[in-house]
1. Out of 1, 2, which structure matches -7500 when helix-only ellipticity at 222 nm (-39500 (n - 2.57) for each DSSP H run of 4 or more, over all residues; to 500) is calculated?
2. Which structure, out of 1, 2, was relative contact order in percent (Cα under 8 Å, 6 or more apart) calculated from, if the result is 30?
3. If mean count of other Cβ atoms within 10 Å over residues 30-37 comes out at 12.5 when worked out from the coordinates, which of 1, 2 was used?
4. Please state which of the structures 1, 2 yields 11.5, 34 when Rg and Dmax of the Cα atoms in Å is computed from it.
5. Comparing 1, 2, where is mean count of other Cβ atoms within 10 Å over residues 38-45 highest?
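Read-outs: derived from the displayed coordinates by stated rules, not from any lab. No experiment lies behind these values; they were computed from the predicted model shown. Cβ atoms are built from the backbone, for glycine too; each structure is taken alone.
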Structure 1
Amino acid sequence: MPSFGWTRINNDVNGNGRWVCHYLDIASTMEEAIAIARMQGGKRYRSKAYGGGIVFQSSANGGGLAALEAALREVGVR
């Protein structure tokens with residue numbers, strides 16, 4: 001299984017770090033990807049610069065991304 005293509009984006013208004021991956025890294029359709037991502041605290045990323053993305057909060061320079069990837073795989077990532 002290919003790794004997630006994480007991209008660092010600007011912090012949210014509270015200063016929390018955010019990371020985005022393409023919805024195809026999670027599921028084959030945007031609707032499925034959003035449903036899976038919401039179980040892990042993700043949201044749809046609506047930016048024309050990135051395309052169809054799913055955004056997650058992660059502190060410590062993305063230190064929690066490995067745990068997030070494992071959790072996403074557990075709930076049904078292809």
Structure 2
Amino acid sequence: MKVDIKKGNKHPKDKIIFVNGEPITFVDWAKLGLFFYRNEDNIYNEPWHKGGEMVREFINDVFDVNAITDDILKRYKL
């Protein structure tokens with residue numbers, strides 16, 4: 001798989017992610033997020049596990065600090 005980031009056209013700082021030469025859309029990104037969310041629910045489906053909610057918490061933590069920090073990675077054992 002080849003991933004490239006190229007300049008977009010909507011703003012001087014606009015960037016587009018390409019995978020194997022194809023641009024990734026917000027819908028594609030959401031589908032990937034849902035895949036991870038549902039997969040975590042499948043793997044960690046016991047009541048004491050967070051399952052997909054852990055994915056939501058991880059994304060929220062990353063977005064809150066606008067970075068993937070070592071602290072966040074450690075917290076989620078990644």
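1. Among 1, 2, the structure yielding -7500 for helix-only ellipticity at 222 nm (-39500 (n - 2.57) for each DSSP H run of 4 or more, over all residues; to 500) is 1.
2. Traced to structure 1.
3. Computed on structure 2.
4. Among 1, 2, the structure yielding 11.5, 34 for Rg and Dmax of the Cα atoms in Å is 1.
5. Once mean count of other Cβ atoms within 10 Å over residues 38-45 is tallied for 1, 2, the winner is 1.
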